[in-house]
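Next up: the structures, one after another.
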Structure 1
Amino acid sequence: MSEEALIRLGIALGMLAGMSCWEVFAPRRAWREPRRPRWIGNLGLAALNALLLRLLFPAGLLAVAAWCEAQHMGLLAQSDLPDGLKVLLAIVAMDAVIYGQHVMFHRVGTLWRLHMVHHADKDLDVSSGLRFHPLEMMLSFAIKALAVCLLGAPVLAVLIFEVLLNALAMFNHGNVLLPGLFERRLRLLVVTPDMHRIHHSVLPQEHNSNFGFNLSCWDRMFGTYRPHPKQGHAHMELGLTPFRTDPTHDLTWMLCLPWRGRMSQYPTEQDQDGVGHE
């Protein structure tokens, strides 16, 4: 636990550097927006979030898991399963929780106001995977902490999950090219950039699909999977329609977005044209 912050930071920086190089040498799409202003805004927001979470929750999620373990609290803590299986089940269960949380942030109007900060990015690359409003990050921490307590997730499982969530969020937001056959096989297990890019479409029926961050199975299981964008990956529009002319890269704009009068109306279920299945 004493090295948790260094482990996570080292892996995150390595992933950020590796993905940014991949995007330069093998981009999936041509960039529509200048990269430098977007990166300054997105990484500035990520740094602010990291600082606030460390100040407000200095012990972090691992401390929650360690406390639950000491109290013998949670379903897995009270089971006689092998330790390795407990770790695996906890990681899968927490990923299901994150899928449900993501759906909730789209369905509930107040939460959608916060989550719009993530969707308002008019381009998509590795930096987009770090672009979340601070209040959304705090709510996400609380939801994950509750899940850890109910599950009795082992400390090792929580560390692995947090590293995977951060790394795969940067991967599946990346503007990177994967060979077609490899991409189709890979998305049978994890969320790929082509799969997640659809979730950032300006079309409501598309950005209300493909909610997974790590494992791709949840979208298939719950009927929210969409295999292809209508306009194709090269030509699809990204972002949110009401903010196409706004300075969405600006840090102050991102922080103030949930309280702006001109908001994006979330479509009702009747307004959506359904979700396609492969």
Structure 2
Amino acid sequence: MSDLAPPSTTQSLLGPDDPPPVSVVNEGGRGDCLLLCDHASHAVPRALGGLGLGPVDLARHIAGDIGASSVARHLSARFDAPVVLAGFSRLVIDCNRSLDDPTSIPLISETTVIPGNRAVSAEERKHRADACFEPYHRRVRGFLDGFSARGVVPLILSIHSFTPVFKGVARPWHFGILWNRDPRVPKPLIAGLAKIPGVVVGDNEPYSGQDEYGYTIMHHGARRGVPHVLIEVRDDLIRNEEGVARWAGILGDALAPILADPALRRVERF
């Protein structure tokens, strides 16, 4: 079955030259974890005219998480796990925000105004959600339903990246581990990363999962009671293949014993 919404809701936004709204790497992976990348893409549907931004702005972190999809792919290969990747920029609609969140379709990102997001009508919001947001989350639900049908409790790893400087403030962390109530993955992951010489890890930095930041892990992880975590990697570390290999390798080493722990494989709500 196609992951696209019915044509009546998508034809006005997505055209034949646009990428798909969701893609999957290693779909048949046998690992018992699911990797997600909400901000994998910088793409904007052609019908939106780049949202009034030029190519320089659309290549920036405001449009997508630089290096995150590469880290997710690296972890996918290591743990033989599927990766679900959002197909469009968070500036079109943010797959990691609830649809009623004011930042779901942002008017401003960092200090950059997004002209194409001014005065977005309720109808256009629905078109963007139907075309870009819903297909991604349907695909995530499909994988999780598949795990459940096989009697497997997976770990959800949501992979993001963050800028080394935000509004003039330097961020010292190499990794940020975001979580709210379920400590099963984040606590041992923070401890494992903190043991590595030279690695600085932030507990709910540079954002806080305890503010319920992260629609994806809240909606797909916490509600189902499956272990989950949102992992942020500083993007200046993962802008080339060597950086991705190094820092995804460090992250993978810290994740390996957690993924191998059978005690985590249970449904539990906190």
Structure 3
Amino acid sequence: MKKIKRLYTYTRNRQIWRLLPTNTGKLIIEERDMNSREAFYNCIQIESGEEIFHDFQLEEKHWSGIESIHNDMIYFHKFASRDMPDHKGIIAFDILSQKIIWQTNDYIFDFISSDKIFCYKIYFEGRSYYILDSLTGSLLEEFGDNSTDVNRLREESFEQNNFEGYLFPEPFEESSSSFPPADQIVDSIRKKYTVAGKIEYIPLNEIILMNFHESLKDGNFQNTFKAIDILKKKSILEMVLNAHSKTFVPDSFFIKDNFLFLLIEKTKLEVCSLNIK
């Protein structure tokens, strides 16, 4: 059985900056108001779209971002200055209570592992590393400048926790496709549309998901998403993601666990469930 079910559309009419699914079935949506440059943070249940909170802002409304999400806690950062990308401080926000639990300006977030936050301070002669309790922010251990151990732990944490359950589209390469049925489908797409640039795709058993840019007569591009039944060679879901863009818009869709996320015109999110057996 092959099925893609459209669940809901989310929008607050601002540019969606980042989409961060959590390991507890929630989705954190970071948005930016392109006029005021303020950052807004929203949270919904992935499966239902039910709102948990919306339009949360830190005291610093412009220069902030998310370091990580772990067990229903969001760890924010500020920036050292408006002109530099260097991060500063850690702000722990509890999704369930919707409150800031603790914060510090003394450390810079590095990574989180086993409910411990690995962070550091910058000195003239280098970095000094520390471990904080992720729930309280209390200091658990000082690593000093032992970057070897920290680097090893960071790599282990990255391998274990990052991108688990994710599938991202890859550029289709005709000469090195490891998914032969895609060749015919891509060929048919190129015959039907004036495709510009690479076609991005994710193969899923008997379904292939792809998006591509079509050249328009005015020199702009239309970005189209298609889900195609390989056996029937039939489109089972088709959607224009960007109707009239001046540049290519890559990474317009991805999969996390059993959900498909489609970003439309940079301001709308379409969430679908996947049932592919």
A value of -8000 was computed for helix-only ellipticity at 222 nm (-39500 (n - 2.57) for each DSSP H run of 4 or more, over all residues; to 500); which of 1, 2, 3 is the source structure? 2
Distance in nm of label points 7 Å out along Cα→Cβ at positions 204 and 236 was computed and gave 0.8; which structure, 1, 2, 3, did it come from? 3
Here distance in nm of label points 7 Å out along Cα→Cβ at positions 76 and 244 was calculated and came to 1.0; which of the structures 1, 2, 3 was it taken from? 2
Relative contact order in percent (Cα under 8 Å, 6 or more apart) gets 15 when computed on, of labels 1, 2, 3, structure 3
Give the label, chosen from 1, 2, 3, of the structure having the highest value of distance in nm of label points 7 Å out along Cα→Cβ at positions 60 and 100. 2
Upon calculation of percent of Cα pairs over 23 Å apart from the atomic coordinates, which of the structures 1, 2, 3 produces 54? 1
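We did not get these values from a lab; they are worked out from the coordinates using the rules stated. Given the structure is predicted, the values throughout are model-derived calculations rather than measurements. Cβ atoms are built from the backbone, for glycine too; each structure is taken alone.
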